[in-house]
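The structures considered in this document are given below.
Bear in mind that the values in this text are calculations on the coordinates, not laboratory data. In this text the structure is predicted, and so the values were computed from the model without any measurement. Cβ atoms are built from the backbone, for glycine too; each structure is taken alone.
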Structure 1
Amino acid sequence: MPTQKDLKRLVRARMKKTGERYTTARAQLLKKRPAPRPAAAKKAAPPAGDLAKIAGMSDSSVAKATGRTWKEWALELDKLGAAKLSHGAIARLVSGLDVPDWWAQMVTVGYERIRGLRERGQRRDGSFEVSKSKVYPVSLEELWKGFLQCKVWLEGETLRMSKATKHKYMHMRWKDGTPVDAGFYSKGPAKSQVAVAHRKIASRAEAERLRTFWGERLVKLGELLAEG
């Protein structure tokens, strides 16, 4: 591309050859100048820090289930432009790479945390979520029955059931309408686990309060189960 000095020289040469005025000759020459090249897209910086800690799950666990470490997932999803996509679109990308649905969600959330798209415990829409789980020395059937007595171990708080599959999961609503999900897992003939996830919480302060609350309530559920 000619410099300003070169351009003036070329304009004068054209004026001499064509008899055009300076402005006309300059305009004609500028038409022939190549358009500037678009700036190259800025590449995402390589993932840094303790990625497993940021994502909220160990490298060994995610690699065993999905075949990739957190660094490998971050680089692969960066290459696919995932940082500019919605949560659902990223999850579909991950699922399309032969990852089971539950793990696709875990990888998506971990990637979003690594890339600063959400904080730990925060969803992409700005709301927060908390999760608590506990293992009990009872069968899956006993745990299910005990959980259904939520008026007892929640000490007056109520959950409204919206959908359930016996001995597997419950979808519920908290008193303010926020969703609460519970998953139930057998750990053996006399050992089982419940995992509770409370979503769409409006603030970090409320999320921290509910994190403590659910931890205490699951301990109370254990006491109820021990009483038989």
Structure 2
Amino acid sequence: MKVVIVGAGKVGTFIASDLQSNGHEVTVMELDFNLAQRLNSEVDYKVQYGDACEVNNLQKAGVAEADVMVAATGDDKDNLVVSLLAKTEFAVPRVVARVNHPKNHWLFNESWGVDVSVSTPQLLTGVVEEAVTVGSLVRLLQLEHGETNLVEVTLAEDSPAANKSIAELALPRDASFVAVVRKGHVVVPRGDTVLYPGDEVLALVTPTSQEEVRRLLVS
């Protein structure tokens, strides 16, 4: 997989190193000439100097052949412009954008070319809620322009789903259980899998099915 990452800060370089070690072809774009030069002598992946908000620089970085573009700068405006150019000028299949300021999260959607937006404060909120909340539905991650959410519920003793198999619950067609964490072990959910109080249930839901899933799992 070919990935182009914009921004050679701590976030961008960490993602690049991780992807490179997993066997992916990675190019990082950086506006700071000195930083780009230094990194090129220190890392295994390619670091290209240039302003990613300019189409010709994106072309030089090989964005037209990229499978994924990651806008990971510390500036939301730049991330939005890069995402829009990647999608409209180069038709990159998957555009992932970093949200620096939570109040700007609403802008990072399909109209700006963003397929997946990542907001660290919102992720931290979800992780904290997931760690301390029992009997409530917690959204962990938003995918596909907000059309799909990864949610988690730790089943309470009085959950409607407690001691029932997944087949008995009759999930909506546009919802799916992806994992059940039980006593530190991951259980791959099947139709005959029985859910018990204390189970952490992870599900992919759409906005239309989320409330139905909440009703099935939360008392």
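Of structures 1, 2, which gives 3.9 when distance in nm of label points 7 Å out along Cα→Cβ at positions 113 and 169 is computed from the coordinates? Each step should come with its number before you reach the end.
Numbers: 1: 2.0; 2: 3.9.
This figure was derived from 2.
Just checking, which of 1, 2 has the largest value of Cα Rg over 2.2 N^0.38 Å, for residues 65-152 alone?
Details: 1: 1.39; 2: 1.15.
Answer by largest value of Cα Rg over 2.2 N^0.38 Å, for residues 65-152 alone: 1.
Match the computed value 29.5, 105 of Rg and Dmax of the Cα atoms in Å to one of the structures 1, 2, and report its label.
Source structure for this number: 1.
Can you tell which of 1, 2 yields 6.6 when distance in nm of label points 7 Å out along Cα→Cβ at positions 25 and 73 is derived from it?
Numbers: 1: 6.6; 2: 2.5.
Considering all the candidates, the number was obtained from 1.
Supply the structure label, taken from 1, 2, corresponding to helix-only ellipticity at 222 nm (-39500 (n - 2.57) for each DSSP H run of 4 or more, over all residues; to 500) with the calculated value -8500. Spell out each step's value before the answer.
Values: 1: -14500; 2: -8500.
Attributed to the structure labelled 2.
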